[in-house]
Structure 1
Amino acid sequence: MSEHTRCAALVATYNWPSALALVLSALRAQERLPDEVLIADDGSGPETTAVIARIAADFPVPLHHVWHSDEGFRAGAIRNRAIAASSSDYIVQIDGDIVLHPAAIRQHLARARRNTFMQGSRALLSQSRTTQWLESGCISARAFESGVRHRLNSWYLPWLAPLASRTTSDPLVRVRGCHVAYWREDALRVNGYNEAMTGWGLEDSEFVARLQHAGVARRALKFSTVAWHLWHDERSREAVPRNRAVYEETLASRATWCALGISAPTTVVSAPPVPSGAAGFSAPTYTS
């Protein structure tokens, strides 16, 4: 990849400002900074807006807060708005509970290939370890530290990455939108996430299926783009049967496009709520 390729970090969040602050701290510490950070905010309250405004004041790259009102889980819709707002060529997408290793952005860019998207992995932190990180501001774990599950995913061994990375075709196998990287032009080619899918479940798999139908190969990354996943309660799976029907129709029709996506959004971006007493908080690097 050209050293002039612009890269965005896209961070999806919802009402967990302490975790978002930790995620942004890890992005600030990257060996190769992203060229911009887009916070795809699925309707958080003023506490999150206040945290973003405070961090934006001295963040080393432009920090954009993309927000819509809280009408339930609509991660696909707000990710679409962030993709549309991006001025970058390549997008490293994470959730607001994913803490990246300092080399992660550099390694993503080094391993990016045209007509390919990269599926990253993550190690899971225990509830107690997550609490410790949030209280201390810790943004890295040693390989054999207690409170880490799937610890193999926490090993940073980039020389092993070419041997462990693999191409897969099943969009249901270990698809995780919490840590994935893709070319913006490929996301636009399939019209982004399908906004007909609301509520948690399979929105990432459906997006990946359309990418693959459009000829974008999937490659899994190991040992190079290390990430740690903060513990949290599981989301409701009530929407899974409804979303599965949309996903299965995409598979059956070999669809590459969704009607409700970036080009025909179901929602519009609004101004985020301004925290009490924070009038005039916007810094030059902060936009909404």
Structure 2
Amino acid sequence: MFAIIGPTASGKSDLAIKLAQKLGYEILSLDSLSIYKEIDIASAKPSKEELSKVKHYGVDEIYPDEKFDVMKFIEIYKKIPHKNIIIVGGTGFYLKAMLEGISQMPEITDEIKKTAKQKDYTFLESVDPEFASKISPNDTYRIQKGLEIYFATKTPPSQYFKNNPPKPVLPDIPIFEIAVDRSVLRERIKKRTAKMFDSGLIDEVAYLEKKYLDRRLPALKAIGIKEVLDYFNGKYTLKDLKEKIITNTSRLAKRQQTFNKTQFKNKISAPLEELESIILKKIK
């Protein structure tokens, strides 16, 4: 088992499919958008032909209105009947979480969520100054999660995490990174964006909005979808829409490169055209 990481549009999926065919492996996709059914173009997921050639896990697993987090990938991974797999995806956080482990979360009911929303950072600071000191007073997401843990367990979140330490899900596997210059990557992003429009991105987003009605769904906030929804509102011209998606995708790619650089110390990095032979030599 090994992982291939890299920024969006760097060629990870094509390389993984090529290697999987040569090695007789299957693929676990760690992609926060490809996991959704009906989001095919915006996610740039492998084609139906590619999916038929190599068994993929983590693709077309849930619908856009279903709950999703890293635990879903962990569930999928644990159900794979063997471990001859290539883990591939741009969402490095999920790979890191699976390698280092995450604490088992308590059950959070709607009532607990409602109670937590009625409190604020000051209250969290009063019940758990240690936890509060590690987050910003403006970090509403982590404040809410901390309060939910407190009300669900009657335990300060810092103590809860000490009592429930993270357990790694993945073994210590080789990690290979596609090294790509940002100017080259931007050109690849431009080409992929053009292909998405030619393939019917606007129609796909229109279908998703009509079926699911709720633009607040996390899946409909993804790059490529949220900009098209703004286009429907008259915020952009078609030309501006394409440029906005390219710009936002490039920013995402930059964040992914920074994350991979700082979080995965023992990886092997090489240009796309060299990485296949490097991986084959290391794995065989």
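Each reported figure results from applying straightforward, stated rules to the coordinates on display, with no laboratory input. A quick note: this is a predicted structure, and the numbers were derived from the prediction, not measured. Cβ atoms are built from the backbone, for glycine too; each structure is taken alone.
Can you rank 1, 2 by distance in nm of label points 7 Å out along Cα→Cβ at positions 118 and 182 and just name the one with the largest value? All intermediate terms of the calculation are to be shown ahead of the outcome.
Numbers: 1: 1.6; 2: 4.7.
Ranking 1, 2 on distance in nm of label points 7 Å out along Cα→Cβ at positions 118 and 182, first place is 2.
Output the label of whichever structure in 1, 2 has the greatest value of Kirkwood radius over Cα pairs in Å. Walk me through the intermediate numbers first.
Numbers: 1: 19.0; 2: 20.7.
Largest calculated value belongs to 2.
With distance in nm of label points 7 Å out along Cα→Cβ at positions 62 and 142 computed per structure, which member of 1, 2 shows the largest figure?
Numbers: 1: 4.2; 2: 2.3.
Looking at the calculated values, the largest one is 1.
One of 1, 2 was used to compute mean projected area of the Cα convex hull in nm², for residues 54-149 alone, and the result was 8.6. Which label is that? Spell out each step's value before the answer.
Values: 1: 8.6; 2: 8.3.
That value comes from structure 1.
Quick one: helix-only ellipticity at 222 nm (-39500 (n - 2.57) for each DSSP H run of 4 or more, over all residues; to 500) came out at -16000 when computed from one of 1, 2, so which one is it? Present the calculation step by step, with values, prior to reporting the outcome.
Details: 1: -9000; 2: -16000.
Computed on structure 2.
Consider the structures 1, 2: one of them gives 19.0 for mean count of other Cβ atoms within 10 Å over residues 94-101 as calculated from the coordinates. Say which.
Numbers: 1: 25.0; 2: 19.0.
Source structure: 2.
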